[in-house]
Each structure stands twice: as structure tokens, then as C-alpha cells.
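Only the coordinates and a few stated rules stand behind these numbers; no lab work does. Please read all numbers here as calculations on a predicted model, not as lab measurements. Cβ atoms are built from the backbone, for glycine too; each structure is taken alone.
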Structure I
């Protein structure tokens, strides 16, 4: 019997944040939690806490159109990890981050991904060094 998508403990974080434009930053993060069955005040509290860990709690009421590329990337990271997935697929997760926020976000990702299976696709040596236990290079 196939497991429905909302019951799979897998998340995909693509280079493009793909945030819901009609939702706030906190609403986007809470969406992942609601999809996992967490509702109401608990979903809101966890969304705000994760945004705080990423240094953007002050943006929780902003909609994606009002956010910079790096801020959108952090909201997307929070949404992807909010539901506590077992497997995380990352496609250039730091591509939209600026030089100041990239080390903070890499450090948080390394912490949050420590006990999970993760597949990372990246062109950034810093990102690979910070997030990967093993490395496989694909040559042209």
C-alpha cells in the first residue's frame, strides 16, 4: 500500500523558495506543520520559534513579496524543516543567501540535519564542507 505524500517523512528544499504569496512568513512555516497534523497555537508557536532560530522572527507577519531573496530562502528552510522530516533533499539551499546570513544558516542547517538522512546538491565548497559527511563529485 502506497503512503500518501502528507504521511511521508521526506521534504524537498529547492533553490527557488516557492513560498505561498498569500501567506505570511509564519503562515508559510505553519503550513508544513499543519500538513503534518499540528494545528492551532502549537503550529504558530513552533513556526515563530523556528523563524527566530533563523534570525528572522521579526519578519513573521511579512508576505513573501516584501522579503529579500535571502529572507525568502530562510523562510523556505524553516518551512521544510518544521515538520521534522527524516529525509531531506536539498538543492542549493544557500544559493539565495547573502554573505552575512549564509554562515548562520549553514550552521543551523548542520545542527538541524545532524540526525537525518540528507542529500545535498551544491556548487558551494563551503556548503558541502558544513553540511556533508560524505561527498560524491559528478564530473562533466
Structure II
């Protein structure tokens, strides 16, 4: 039985983490799961949309590498991490000073659907508070603290 798409995502990200700038065919060949080429392309397209992977070039010359959001949004399997021997764990030994000013500025933390939902909630909130008097608004704010 083949791996789940979630496992495939992790395997593709692991491959790109150790060997940047690979074509989709090279990624498929490096996979241990025997996943089909069309599935690899679908997973890569999704990872590009999520900004976990960046694509350069066009058509057959497209190469993939770890994207800017990877440093912020990549999932960590803590159970697998702590099952490793201490010497085998990949440990980041210092703070990444570019993470907030550079990476966070270039990456959206929310998917387009999440951003749309947040904007709708913000609009509903603004609509609800617009009818409150300043006194009632201040009272509501102090009651929520």
C-alpha cells in the first residue's frame, strides 16, 4: 500500500531540504514510495501554493526548492523527533535573525480561505460595534478583559 499524501509531502520536503533545485521527475525518482508522477506534480503544486516549496523556470525546466514559508510553517513530528537518539537529531543551535523581518514579511501565515474568513469576521465585528455608543463600547471592552 502506498503512502498517504501527507507522508508524500513530508518525503518531498525532506528530499528538497537535502538536495535543492530538483525537477519533478528527479523528485519522483528520489521518492521511496513509488508514487506516480502525476501525484508528485499535484503534491508539488499544492506545496508551491502553500509557499513551502518555490518553483523556478517553466515547463520541463522547472526546478523546485524549499520555499520561504518552510522556515515558518513546516510541521515538526515531535514524536518522531524524540524517538531519535540525541546525536541523530537535527538541532538548530542559534536564532534565525531573518525569520521575522525577512521571512515573515514575504510569507502569508493564512491560506486565501483563512484570510477571507478572517476578513468576514472582522467586517461582522466592525458592523456589530458600529451601533454601540462610546460608553457601551468601553464597557464591553472592559468586561472582556
Read-out distance in nm of label points 7 Å out along Cα→Cβ at positions 7 and 39, computed value 0.9, structure in I, II: II
Read-out mean count of other Cβ atoms within 10 Å over residues 95-102, computed value 10.2, structure in I, II: II
Read-out mean projected area of the Cα convex hull in nm², computed value 9.6, structure in I, II: I
Looking at structures I, II, which one was relative contact order in percent (Cα under 8 Å, 6 or more apart) calculated from, given that it came out as 17? II
Once mean count of other Cβ atoms within 10 Å over residues 55-62 is calculated for all of I, II, which comes out largest? I
Could you tell me which structure in I, II was used to calculate helix-only ellipticity at 222 nm (-39500 (n - 2.57) for each DSSP H run of 4 or more, over all residues; to 500) as -15000? II
If distance in nm of label points 7 Å out along Cα→Cβ at positions 15 and 119 comes out at 1.8 when worked out from the coordinates, which of I, II was used? I
Using mean count of other Cβ atoms within 10 Å over residues 31-38 for the comparison, can you identify which of I, II gives the largest number? I
